Structure I
Amino acid sequence: PIWLLDLLVRQLGLKLVNKKIGPRGKQVKHHFLDAGKLEFALSVIEHRQLKRKQKEERARTDAESQRRHQAGIEAQYGISPPYDPVSTPPLMV
């Protein structure tokens, strides 16, 4: 049923519009997505994908920078980082 489709489309933030097509007595309702809302939703999706890619690239470059820094420290001082940077306190029994 069209009401269910309309409900699902509205949950996505879009809107269905309908238009009767054909001569009187033989008209058929055609349902379309509202072009303005669809275009806006697609631009939001594109923007979010761009931001996600930028975040992934930033994380990758930060990790690479950290590896280079650590390699420099090891080369300069001959020490390596602790294997377990977080120590757990002893159990109090």
Structure II
Amino acid sequence: MNELNMLLDIIHVSVQSDFVLFLDFENGERRAFNMKAYLDQKPWSRLKSGNVFQGAFIENGTVAWPGNIHIDPETLYERSVLIGTTRNLNG
């Protein structure tokens, strides 16, 4: 695994209201990702049920849901907003 992929691994997901995910990346960044724009596309349309969306978990460095639904970690990183850090990024 190259260094860039390691930085993009998600180590924790927290499901928020209104189809937002708070994501902790291995590089120490905490980012917010809004899933709303994806909910009319397959396979993510199955997440419209709040119960399914609430079942988000980490699998192989990205966010997944029951039923083999997942989203690319690079997409999650590039289309999310930095909201804080989980540790000191300067060392």
Structure III
Amino acid sequence: MIRNQDGTMQQSKEGVKQRWTQYYSGLYKDEGGGDEMVKELEGISPSYKEGPQDILYSEVEEAIQTLKSNKSPGSDGITAEMIQAGGEQ
């Protein structure tokens, strides 16, 4: 059994199938104007004129200092503590 949009119960096998079809069709229907928004966004170009900037040494230092301790190592087996203890080169 399944409830129709008007609140009545649908018991027949065919009616239940039809209601589920109706339900899922409504889920994927674009009534919010999403296609329009995508078209607008595709026309927007980045406002910056310069290319990507270099990574600063100070940014890397800060990122290393803020790594969380006592976490599992990554797939390379290196922990945050190892990186932090690595020192400068």
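Derivation of every value follows stated rules applied to the coordinates shown; laboratory data play no part. Predicted, not measured: the structure shown is a model, and the values here were computed from it.
Tabulated data
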quantity: With helix-only ellipticity at 222 nm (-39500 (n - 2.57) for each DSSP H run of 4 or more, over all residues; to 500) derived as -12500, matching label from I, II, III; calculated: III
quantity: Origin of the derived value -0.78, -0.95 (log10 I(q)/I(0) by the Debye sum over Cα atoms at q = 0.21, 0.28 Å⁻¹, for residues 24-63 alone; candidates I, II, III); calculated: III
quantity: Among I, II, III, which structure scores highest (criterion: volume of the Cα convex hull per residue in Å³); calculated: III
